[in-house]
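Before anything else, here is the set of structures, which you'll find just below.
Each reported figure results from applying straightforward, stated rules to the coordinates on display, with no laboratory input. Computed from a predicted structure; not experimentally measured. Cβ atoms are built from the backbone, for glycine too; each structure is taken alone.
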Structure I
Amino acid sequence: MNHENTAQDESGLDAAQTATIQIACMALVARYCHCADLRLHKEFSELFAPEGEWIRPGMHMKSRDDILRFMDARSPKAMTRHVCGSIHIEVVDADHARGFSYTTVYREPDYKGPDISPRVVPEMVVDYRDDYVRIDGRWHFGKRHTTVVFSDKA
């Protein structure tokens, strides 16, 4: 018998259950970037729990409605690309996890499309510290804390 897949860790879950949660949370982080870049603001806000929090420098949004208002206020002329990586997910239990990741953000404030943007340096690099929660079988951000580490405006 293979005990490697059935052994439980501190979360009470076996390795396969833990890996499934980690993959789901990593996919959530990637979807966050895609929704932001594709301007899918409603879908973006729904990545958060109904009372999910998003803490950014100088801002603290406390619901999907707050997050949707913020996203809808973004300039329609801007084009962004969020390149995420170095994602680490720590599973707490079957319905909770914590994570840490880095994202490099490129922004063209006045994109004329469809040509390639001349922007060759990122606008910023951010750290995300996340609390994830599973609601009705789907993973969401319970809290997302954004810290700007590098900025072209510093």
Structure II
Amino acid sequence: MPDYATLDSIADSYNPLLLALSLIFIGAAYFKGRLKTGNWRLIGLAAVVTVAYGLMFADKRYGIWSNFGLDYSTHSATSLGMVVFMSYFTDRRPVRIGLGASFILYALLMLYQRYHSLLDILTTGSVVVLLLGVILMLLKWMQMQPKKSRFANQWPGD
């Protein structure tokens, strides 16, 4: 088994790797000329950052997790957020399974390294998934809305 420092380096590289994959995921849409899709994906990633770090700031300010004897896991929030983000915007099942498996392995590594408790990870993950789920569903709904003409409702009887 690798030593603590090696596992620590692996754990430290997971979120940057997910961020790089997320940016590639967004860039692929732009590269294919699908500007609208790229824009929606960019907004989705911004939602991940906003939720993960917004909860972190709220927790620091109000001690939400510490009131229950827990610790908010920013690492779990950002990684799970990016996994949910990429899974939500892809229809490829093997990609979804791989992303989910990678997060489970990361969570196990965090437990093994004693970064966070299981409850820290589960509570952080639950709140992040709930908030992101609502936000991503709203984004998807907005994306599917028919585009209204500039001239709609301008001519009575039309």
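Quick check: -7500 is what I get for helix-only ellipticity at 222 nm (-39500 (n - 2.57) for each DSSP H run of 4 or more, over all residues; to 500), calculated from one of I, II. Which structure matches? Going through each structure in turn, the value belongs to I.
As an exercise: FRET efficiency 1/(1 + (r/R0)^6) of positions 22 and 46 (r between Cβ atoms, R0 = 25 Å, to 0.05), calculated from one structure in I, II, equals 0.70. Which structure is it?
Numbers: I: 0.70; II: 1.00.
Answer by label: I.
Consider the structures I, II: one of them gives 2.4 for distance in nm of label points 7 Å out along Cα→Cβ at positions 14 and 54 as calculated from the coordinates. Say which.
II
A value of 1.9 for distance in nm of label points 7 Å out along Cα→Cβ at positions 38 and 86, calculated from one of I, II, originates in structure II.
Using the calculated result 0.60 for FRET efficiency 1/(1 + (r/R0)^6) of positions 30 and 62 (r between Cβ atoms, R0 = 41 Å, to 0.05), pick out the matching structure from I, II.
Working: I: 0.95; II: 0.60.
It must be structure II, since only it matches.
When relative contact order in percent (Cα under 8 Å, 6 or more apart) is calculated for each of the structures I, II, the largest result comes from II. So semi-axes √(5λ) of the Cα gyration tensor in Å, for residues 94-133 alone, computed for just one structure, reads 32, 12, 7; which one of I, II is that? Matching structure: I. If Rg/Rh (Cα atoms, Kirkwood Rh) is computed to be 1.09, which of I, II is the source? Corresponding structure: II. When mean count of other Cβ atoms within 10 Å over residues 110-117 is calculated for each of structures I, II, structure II comes out greatest. Among the shown structures I, II, from which was the value 12.6, 40 of Rg and Dmax of the Cα atoms in Å, for residues 70-141 alone calculated? The read-out comes from structure II.
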